[in-house]
Structure P
Amino acid sequence: MGFIYEEVVRRGLFELDCEFAHELGVDAMRRLGQITPLCRLLEVANRLPASLYRPIEAFGLKFPNAIGLAAGFDKNAQAWPAAAALGFGHVEIGTVTALAQPGNPKPRMFRYPSQEAVINRMGFNNEGSEAVAARLSAQPRPGKRRIPLGINLGKSKVASLEEAVADYLASFSRLAEHADYLVLNVSSPNTPGLRQLQDVKPLRELLGAIMGANRERAAKKNTALLPVLLKIAPDLTFPQIDGALGVIAEFGLAGIIATNTTLARPGYFEAVGQAGGLSGAPLRARSTDIISYISKTTHGRLPIIGVGGIMDETSAGEKMDAGATLLQVYTGMIYRGPFFARDLSRAVAARQRRF
């Protein structure tokens, strides 16, 4: 199946504009999600065999396998109900902002097949938290889903850094009831000033406000805290990561996602003039180094979702060995096809059983 995709389907898709091909993929997955019997049949065919099935428990949730669909693919909660049918063990939608926004001018997404990489400067294009919440209210609810659903929250472009906390809180208030877990994205390189929220002082203000709202919600509903994770950039120094980890510990976040796309331009990309975040194979080593650092620094106590440069069993295994609890893919799926999660989850599960 992978061979057919890479030799036939991918060749045709790569003749198309990168973002247009992305939109076709989202629409195809959305249409699949509307055919419930077919989704269930595919889910049975693509889930882990009984000999490899070992559910992963993290931040109070149970995941049927280690591989998730990263934020960035399904920005508006249109396609995620079909994720389990493709072999995913969880899915993260978004990034969603409080206000609807068109994102940056097109073209804004570029493939580099020889490097198995993508550069994007999408700019959090999405329909806004109110519209996404309305869509989610008509879809399977928490506790009724095939796999866990995460919702990735970002800052609206028009919101200043001084308004950022209120902006995130608006999205939290609208989307918390629809999420199995929430992610605070303060690491995209494509929203001006966003990465400044990774600094200790603004990060403390943001996490304090979100976790305060989380506690109020839990008390009001007499339920557990919603798991909240932080997504960080691969371009942070280790001392900067130490600062973020301190704030995460202070406010009791459930985990961390490492990493987002990079502004670095290693090797081949030194001569590439496109602005935006680089993802795919060139990010592999840096994201793995950061996962390893976080795992060692926290003595393995902080759950880590590893993202960046996962293109095959070897690169996935490296991140699990480095300390990742779960993994997410997106660029890898562009190059390996829609059943990449199925193949990867089986390889990772078999590898973990061997070791």
Structure Q
Amino acid sequence: MDFLYEKLLRPLLFKQDSEKAHERGVSAMALLGRIAPVRKVLESWHRLPFDRFDPVEAFGLKFPNAVGLAAGFDKNARAWPAAAAMGFGHVEIGTVTALGQPGNPQPRMFRFPEQEAVINRMGFNNEGAEAVAARLAQQSPRGQRLIPLGVNIGKSKVTELDDAVADYLKSFALLADYADYLVLNVSSPNTPGLRELQDQDRLRELLGAVAAANLERGEGRRPLLLKIAPDLNYRQIDEVLEVITEFGFDGIIATNTTVARPGPFAGVNEAGGLSGAPLRDHSTQVINYISRATGGRLPIIGVGGITDAAGAAEKLDAGATLVQVYSGMIYRGPFFAAALAKGLADRQRR
């Protein structure tokens, strides 16, 4: 299957505009989710046998394998019901904002095949929390899913930074009922001012408010995670970890895309976040630092530059509990997660 994708399908997709190809991929995945007989056969085919491989446990949830689909692919909860059929052990939708928004002007997604990289400046294009919540209400409910569903929320572009807390709380209130876990995204480089929410004082206000709203749910409390940028220095990471600990957040996602332009990207004149293989080593270093700084007690979802099982294993060895992919799927195909999960499981067995 990987051979067919790389030799036949990928060349056709890469002749198309990046975003159009992305939308076709989302539509194809959504279609798979609606064809129950095919979906169920693939789910069974890709499910790791629990009598041979233990599920991964993190923040009170069980994951059938360690590989997840990162936020950014399925922004509007259209395609995620097919994620288990494609071999994923969890899926994260979004980023969803309180207000629907079109995102940044096109073109806003660019492939770099030689480096297996992507630059995007999408800008949280999504239908808004109310519309996404309505769609989730019609889909597989919590407790009946094969894999956990994460919901990633961010700030609406038109919302002033001083009003960001209320914006996140609105999304949280609309979406928490449908999520197995929730992620606060304060690290995309494509919404002006968003990364300022990683500053300790603003972060303390935001995390404190969402944690309080979560506690008010009582037994309906959801695991909360924070997604951070790879461009923070170690002092800033320490400050973030201090706030996460203060408000009892359940985990961290490291990392989002980078605004750095290493090596061959030094002359690339496209704004946005760089993802894919060039991010691999740095994101792994951040994961390792967080793991050591927290004594391995804070669950980490490792993201950034995973293009093969060795890259995923590096992140697990560095201290990640789970990993996520997105850019790697662009270059490796729709069943990349299944191959990764099997490779990691075989490694566990050995």
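We did not get these values from a lab; they are worked out from the coordinates using the rules stated. These figures come from a predicted structure and were not determined experimentally. Cβ atoms are built from the backbone, for glycine too; each structure is taken alone.
Here are some notes:
- Across the set P, Q, FRET efficiency 1/(1 + (r/R0)^6) of positions 91 and 219 (r between Cβ atoms, R0 = 25 Å, to 0.05) reaches its highest value in structure Q.
- Per FRET efficiency 1/(1 + (r/R0)^6) of positions 83 and 291 (r between Cβ atoms, R0 = 25 Å, to 0.05), the highest-valued of structures P, Q: P
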